[in-house]
Structure P
Amino acid sequence: MSIATRKGDQGQTDLLFGCRLAKSHPRVHALGAVDELNAALGPLRIAALREETRTIVAQTQRWLIDLMGELATPPGQEARYAETHPQRISMKNVEWLDEWVAKLEAGGALKFQGWALPGEAGVMSGAYADLARVACRRAERSVIDLLDTPDEVPNAEVMRFLNRLSDVLWLLARWEEQATATQP
């Protein structure tokens with residue numbers, strides 16, 4: 001099967017269960033923003049100086065795939081999707097990120113004390129974490145854009161997850177920047 005189906009040549013794309021939407025539809029924007037975030041995490045995963053960063057990123061990427069499934073599910077089809085895909089972003093995922101916020105702050109990643117200048121430390125993994133953070137914020141805004149519309153994401157944990165993930169990514173950027181100071 002070829003990746004080039006040509007079904008999108010007229011400006012539409014498929015969601016699950018045969019639903020087609022314009023590529024400019026807000027739900028497709030949200031889905032694409034989460035996909036961009038997942039891709040933005042790839043360079044961070046490769047360049048990370050700390051094993052913990054790679055662990056956080058790998059787990060997050062798996063959860064983002066679950067989230068993309070939720071976003072690709074047309075409104076009203078959530079139960080149908082859940083029959084074969086029980087994974088959902090949940091409070092458990094948010095709590096895991098909260099634990100990492102606490103660990104990173106306790107482990108030396110600075111608590112927020114003002115703006116950081118991405119790339120200033122000359123550490124690629126820190127710069128990649130900052131790029132992933134802004135992609136995360138875009139994904140969060142795209143999901144928020146669906147609020148109070150027929151396409152609203154019924155899972156309220158999604159916004160909390162993306163919000164907390166952006167905090168973790170900010171901390172990872174600072175923590176990765178500090179890693180060179182602790183390298184032999």
Structure Q
Amino acid sequence: MLIVLSAPSGAGKTTIAKAIMQQMENLYFSVSATTRPKRKNEEEGTDYFFLTHEEFQWKIRNEELVEFEEIFGNYYGTLKSTIDEALEKGDSLIFDIDVKGAVSIKRLYPDDCVSIFIMPPDLDTLRERIVGRDSDGEREIETRMARAQYEIDQKSEFDHVVVNDNLEHAIDEVKKILQDERKKRTNS
């Protein structure tokens with residue numbers, strides 16, 4: 001199963017993905033590739049594959065990505081090899097990606113994919129969360145907020161929508177969706 005979590009930046013999708021991985025068996029994180037700089041607590045190959053713009057462009061030209069997008073001047077994408085290896089082994093992958101990437105994976109792997117959009121309770125709370133991360137300047141925060149409305153408008157493209165107004169409740173809701181999906185897939 002390919003589990004795609006998407007949300008505006010700061011809505012909690014990464015936190016939820018990490019919690020779900022700790023609580024559910026046989027679930028692996030799909031590590032995306034990016035050209036953005038590494039944040040202070042991130043590790044190569046665990047959080048992202050950090051590539052130069054030239055390396056990323058080479059992968060685009062050689063069709064080594066399932067999806068990619070340029071966001072805030074940096075590229076983000078999913079390597080085909082990551083998905084192919086997981087599907088060959090029968091593993092479940094959880095994706096923490098942007099809306100366009102989520103829609104692309106759902107379109108390419110409709111029988112293997114379950115997509116979940118994580119909604120912030122409101123835009124003011126979202127802004128507080130982004131500011132609280134202390135990793136973006138005011139310009140980046142404004143860009144993220146402008147993009148958030150576009151992403152929220154795409155929520156109907158997803159199989160499920162979970163509002164993250166209470167983190168533990170949101171984690172439980174995502175976990176229940178995934179347990180139900182596993183049961184359906186096992187019984188079919």
Structure R
Amino acid sequence: MKFKISELERQPIDFDLELAPGAVDFGEEAAQQGPLETDGRAEVLHEHRGPKDIVADIRLRGHFSGRFQVPCARCLDPVEIPLESDFDLIFRPAEADAEAPERSITAPETEIGYYQGDSLALEDVLCEQVLLSLPVRTLCKPDCKGLCPRCGVNRNSQVCSCDVGPSDPRWEALADLRSRIESEQASSQRRSG
């Protein structure tokens with residue numbers, strides 16, 4: 001769904017949609033499971049920068065909810081998570097600030113997005129909002145054992161026969177030191193015992 005400035009200039013547009021999986025591309029970050037429901041309102045806000053310099057910003061307020069699948073941070077198995085969030089966003093035409101001189105921006109300006117041409121696609125906004133709502137790290141279960149760093153087998157479902165010793169040659173010196181300490185301790189225990 002696209003919100004065109006020419007239509008928003010006449011009146012705000014209310015939306016209430018149910019998007020099927022595949023309607024929004026979330027890349028490899030998440031896979032939509034079931035419908036993505038969204039509702040809200042799009043309207044134009046006129047930003048007066050001078051007597052003849054008026055910028056048409058789009059304000060998009062709404063809500064979304066849906067179920068998504070993301071990979072476990074340790075074993076990469078899919079984990080289903082529900083997401084739900086409200087949003088209140090301002091989008092400015094990309095060309096409105098293109099020729100502005102370099103300056104520091106204020107905190108409210110960091111919340112402004114940009115749109116190209118004469119319209120804003122709701123699907124792009126939803127993609128960004130869903131990805132921002134995803135947890136930083138998701139585990140399939142708190143005690144997930146992850147993947148074996150050598151053979152890549154999922155340690156939750158099968159046991160691998162890889163050596164559990166240090167694989168990095170930089171650790172071999174410490175492994176040798178540990179062996180010497182353990183043998184010295186065993187020798188001293190035999191002498192004292």
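Where a number appears in this text, it was derived from the coordinates with a stated rule and is not lab data. Quick caveat: nothing in here was measured; it's all calculated off a predicted structure.
Summary of values
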{"quantity": "Which of P, Q, R yields 56, 23, 13 [semi-axes √(5λ) of the Cα gyration tensor in Å, calculated]", "calculated": "R"}
{"quantity": "Of the structures P, Q, R, the one that -14500 was derived from, the read-out being helix-only ellipticity at 222 nm (-39500 (n - 2.57) for each DSSP H run of 4 or more, over all residues; to 500)", "calculated": "Q"}
